[in-house]
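Take a look at the structures below.
Computed from the coordinates by the stated procedures, all read-outs in this text should not be read as laboratory data. Just so it is clear, the model here is predicted, and its values are computed rather than measured. Cβ atoms are built from the backbone, for glycine too; each structure is taken alone.
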Structure P
Amino acid sequence: MLTKSAASKFFWFGTLGCGIAFVLLTLDTLKQVPIQTKSQNLDKSAIAGKHLWEKNNCMGCHTILGEGAYYAPELTKVYERRGERFIKSMLTDPEAMYPGERKMVKYNFTEQEKNDLVAFFKWIGEMDLNGFPPKPVLGRVSSAQGKIVTALNKPQTWNQLCINCHSIGGEGGNVGPALDLVGDKFTREYLVNWVKDPSKIKPGTQMPNLELSDQEINEIVAFLSQLKGDSK
């Protein structure tokens, strides 16, 4: 059992030690913040995008860095997940990207404002957040055709754009049809023309013209052409 004098010393030395540790940890945190947030990449465009984010109360629906509402998707890593084209398409016309589903307001941003928001999302996404947010674990279920299609080397365009509306092996959106066996149903030429300009093939279709480059179209069509009944 401590004497009164020993208890007093224990208290004061313990308090002093904890205080010093707190100060040192605070200084280290302040030192790490610019490094982990990559503050050198925070240019005028990203700053302007942050002001747009706040001015339009985007946090009223979305979360970013864990702060905000949970009505709409979390956007900390949206640049990594979806890429510039998808973000700008959503900012231009959310309804066109998800016909009859999206509730997002059409803000009529200028091209520069969209570029600023993309720069802001890019900066946020490049931060070292110690693993936050965790990458989602995507489940796989049987497709409507009763088969699991495992397709390797999915093009970036598929991962950032197409998967939002279409699914393969139960993974993806359900706005458009599942594409598990699309390689059996359509020729390469048809798929090229469809991806290039859907409304020209089927007037009134809900699928928007994504204005892909010839290289992106060829990558997508080459990928889709592999999705056949004998896929393993």
Structure Q
Amino acid sequence: MPHESSNERQKMPRILIVEDEAQMRRLLRHTLEVSGYEVFEAATGEEAVLQAVQCQPEMVVLDLGLPDIDGAVVLSRLREWSEAPVIVVSARHGENDKIAALDAGANDYITKPFGTGELLARLRAMQRYMRPEAKPKVCQFGDLTVDVSARMVKLRGQPVKLSATEYSLLLLFVQNAGRVLTQTHILREIWGPDSKEKTGVLRVYVRYLRNKIEANPDQPSLLLTEPGVGYRLNG
């Protein structure tokens, strides 16, 4: 198996871990450093804000249950000046907690307990799309190819015919591959600001898309449902 060169490792993003549990912090640090990331830590919300200003992280792993200020407040403060991708890692399983965090600017949400492999996979997915200028014009997701500049979609090399709405929906997922998009966000982007009641329409169009891009629409591997929250394109 080929090893990463020192130059490749230097390209890995700086990550700020915001977690008050020392044992979990050590686990995350070890996992991320072994994978080549440059890691910074914060055990409180105030420390997180200060560290973020000082180290300018390119990605953030944020726990919501902090001892001084809520992680949602930290997220809000970060979003005042930083666009760094944020993965919320929390023991809060409530649907409203997830939706609030994602709508407030989090890029993804993982509930505890979780596997480190899943965290690394979601970080890699966000890393591929966190620099807009680096986005390829032709995107590949398994057997699905999306040529953004040509507005062409192919499945296993064969053209896929999409309606204008279906293509707009797919393009939104492609532009945010690996990121959980809430139903509210999708509806606003595709159907406008007064579309909160169109969740049924969204489900219908997601089904249309799956019928056209999934090998097995009943067991999707590309366009995944995040129960009670929204959808994610598996990047």
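Relative contact order in percent (Cα under 8 Å, 6 or more apart) computed as 16: which structure among P, Q? Going label by label, the one that fits is P. A value of 1.8 was derived for distance in nm of label points 7 Å out along Cα→Cβ at positions 14 and 62; which structure in P, Q was it taken from? Source structure: Q.
Taking -12500 as the value of helix-only ellipticity at 222 nm (-39500 (n - 2.57) for each DSSP H run of 4 or more, over all residues; to 500) derived from one of the structures shown (P, Q), identify that structure.
Details: P: -15000; Q: -12500.
Here the read-out was taken from Q.
For which of the structures P, Q does the calculation of Cα Rg over 2.2 N^0.38 Å return 1.06? Going through each structure in turn, the value belongs to Q.
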